[in-house]
1. Here distance in nm of label points 7 Å out along Cα→Cβ at positions 93 and 149 has been calculated and equals 2.3, so which of I, II was it run on?
2. Given that helix-only ellipticity at 222 nm (-39500 (n - 2.57) for each DSSP H run of 4 or more, over all residues; to 500), derived from a single structure, equals -8000, which label among I, II identifies that structure?
3. If you work out distance in nm of label points 7 Å out along Cα→Cβ at positions 29 and 165 for I, II, which one comes out largest?
4. Upon calculation of log10 I(q)/I(0) by the Debye sum over Cα atoms at q = 0.28, 0.31, 0.34 Å⁻¹, for residues 101-140 alone from the atomic coordinates, which of the structures I, II produces -0.97, -1.06, -1.13?
5. Among I, II, considering only Kirkwood radius over Cα pairs in Å, which has the greatest calculated value?
6. Ranked on relative contact order in percent (Cα under 8 Å, 6 or more apart), which label among I, II comes first with the largest value?
7. Can you tell which of I, II yields 15.5, 42 when Rg and Dmax of the Cα atoms in Å, for residues 61-156 alone is derived from it?
Structure I
Amino acid sequence: MPDILSRICTRLYTLILRCRGAKTGRGSVLHHSTDVMNASRIMLGEDSTIYKNVSIYPDKSGYFIMGNRSHAAPYCYFLIADNRIEIGNDVAIGPFCAFFCHSNSPEGAGKVFSENYVDSDIIIGSNVFIGAHCTVLPGTIIPDRVVIGANSLVSGELESGFIYAGSPAKKIKSLN
């Protein structure tokens, strides 16, 4: 019975977010425990799922865009601010991953970290797998057909068709 109640609450929550401006395709849901700021800045394609305890934080001009048949597993964190995160089709994001479009920066002579930020979009292509506990930094571009190993720190522009892993993430081997 609790599973049925949870599914009903999740469907209701998704409808509430739609009323608040979220755009969700047929069959897409956001779990009722999802923490969403600015619902009108959220767009999900068809049959996509945001699982429990995910946080999505776009500001008034930021966007969270997820394609078709993609999902973010429980406890993911998306700090978008006034940037955008674009996620393609058939993307699987493992649990406890963190995506930062807005972050403190060690750059900038004479400034303290709390006054020095880096802001940039994160773009993820289609047919991508991101393992558990990964961190993705501002400006990262992950093209189509990429696997990111668990516990990786990802930044920069990756190359399609490869497995990456480590901190920082390095190219491990070809998917071919």
Structure II
Amino acid sequence: MRKIIVSEFLTLDGVMEAPHLWSFDFGSPEQDKFKYDELFACDGLLLGRVTYEGFAAAWPTMEGTGDYGERMNGFPKYVVSNTLQTLAWNNSRQLTGNLAEEIARLKAEPGQDILVFGSGALVQSLMKQNLIDEYRLMVFPVVVGSGKRLFSEASAKQALKLVETKTFSSGVVVLTYQAGK
């Protein structure tokens, strides 16, 4: 059965909002390889409307992305939205029904795991319904003080099992947790 994997960029103080403002100072070839391997180990993206719209505006015309860009543009994108009118990015499918039922159907289909990038509101909904199998938290050595956090004050208590850590020369750490353990 496929897994739903939430892969997020976070600051030390837990902010996930606007990573373009704080993550680029800490890039490294190791991180690039990690993200490359992560993308190629999956075969679909699960996205909320806001992240989808941003990605759909950028990825199809982004130059110099090589096979990573080809993968992003080519494989299925599952978009959770009740308000989106059109899906212009190829291989995009809108999920509008019961979220738990839609996720159960996706997980039962043959294939590799499905990644969730960004998509804060979607991740919050997935958390509330215990639909996340794994968290990959790429923690950047920066504090920004304010912004949307991955785990909000409204988040329910949930025990996670640490299954892997990776440390990059940039000071970025990836913490991988399995949910429900």
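1. Considering all the candidates, the number was obtained from I.
2. This figure was derived from II.
3. Between I, II, the highest calculated value is found for I.
4. I
5. For this comparison of Kirkwood radius over Cα pairs in Å, the top structure is II.
6. II
7. II
Here, each number is a calculation from the coordinates, and none is a lab measurement. Keep in mind it's a predicted model, so treat the numbers as computed, not measured. Cβ atoms are built from the backbone, for glycine too; each structure is taken alone.
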